[in-house]
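Derivation of every value follows stated rules applied to the coordinates shown; laboratory data play no part. Bear in mind that the values here come from a model prediction, so they are computed numbers and not experimental data. Cβ atoms are built from the backbone, for glycine too; each structure is taken alone.
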Structure P
Amino acid sequence: MLDVVNLRSMLSIHEPAEGSIEAPLTILAELQQKGLVRHIGLSNVTPAQIAEARRIAPIVCVQNHYNLAHRTDDALIADLARDGIAYVPFFPLGGFTPLQSGALSEVAARLGATPMQVALAWLLQRSPNILVIPGTSSVEHLRENLEAARLQIPPELVSDLDTIG
């Protein structure tokens, strides 16, 4: 059995395709009913698609493009948190073009952390339903990412970071 299968709606790597996701989601729901899939998630979807999906099957997570600079889902994250649905940002560190900002670098320097640690810490503090899965290429980088979970960003510095988006 697969624990979670995400249905991805894709116009481009960053944007969901508009329109109904009923047909492919119905197939996933059938696989869930047969015991082959434990949970269903959605990826790269709109709020309308999430609402449609929730009428078909329980949804445990949504994975969309979101980070300090790309904040389109701010309201969606709050709605999902209210409903107990996890939000998993993809490209949490900017993706192919890593996040770069004077404000981010300044906050990182003030906290004695790297800009990427601050970006991850900001996501973790942003909402309790956010689950961060940053990529890594080495054990050293993994350790650096893990340190972000211990980093507490004071409210005045969060305000500085919020200007990036």
Structure Q
Amino acid sequence: MIGLAREKPYDSIAVKEILDRANVGRSTFYAHFRDKKDLLESGIHEMLRSVHGRPRVCDALEQVIAFSLPILEYVNQHRRADGPKMMRAGRIVMHDHLRDVLADLIAEDIALVIRGRRSPPRMPADLVARHVASTFVLVLNWWVDGEAALSPREVDARFRSLVVPTLEAL
């Protein structure tokens, strides 16, 4: 799907094209996925599994945002790959799905952070999770769209400077 999204808008990619490119049959595809959206979300979860499946870190705040640098490094590898760049419309669709998946994972991490506290958080956990996920995707889009000559580590530092104050307010 990523290869096709580099060639044409995401909305115009047909499941048949994905099947042809992957050299799999229709029944095999539908045994694993409902549609191309489900395939996309599965791919995002697969990428995040390696990031999110890492050992938990001692610092609770760091655990919540530990996903950012590995994802930026992953994206940077694909940005530098040969061939056509992914079209902006396709990237937006993929990043919207990434934001939604991240918000769920961040909410789980925030729930672990606030579980043992005596007083409720000052901000609703689900709102903070959405804020962090949305800010990450905003920074990611800014970096990719602007072709900024920043390293993943430098972009990560900018993301963290935007969200750490909110997380500390929890």
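Miscellaneous remarks
- With helix-only ellipticity at 222 nm (-39500 (n - 2.57) for each DSSP H run of 4 or more, over all residues; to 500) derived as -23000, matching label from P, Q: Q
- Relative contact order in percent (Cα under 8 Å, 6 or more apart) - structure with the largest value, from P, Q: Q
- Parent structure of the calculated result 0.8, given that distance in nm of label points 7 Å out along Cα→Cβ at positions 67 and 91 is the read-out and P, Q the choices: P
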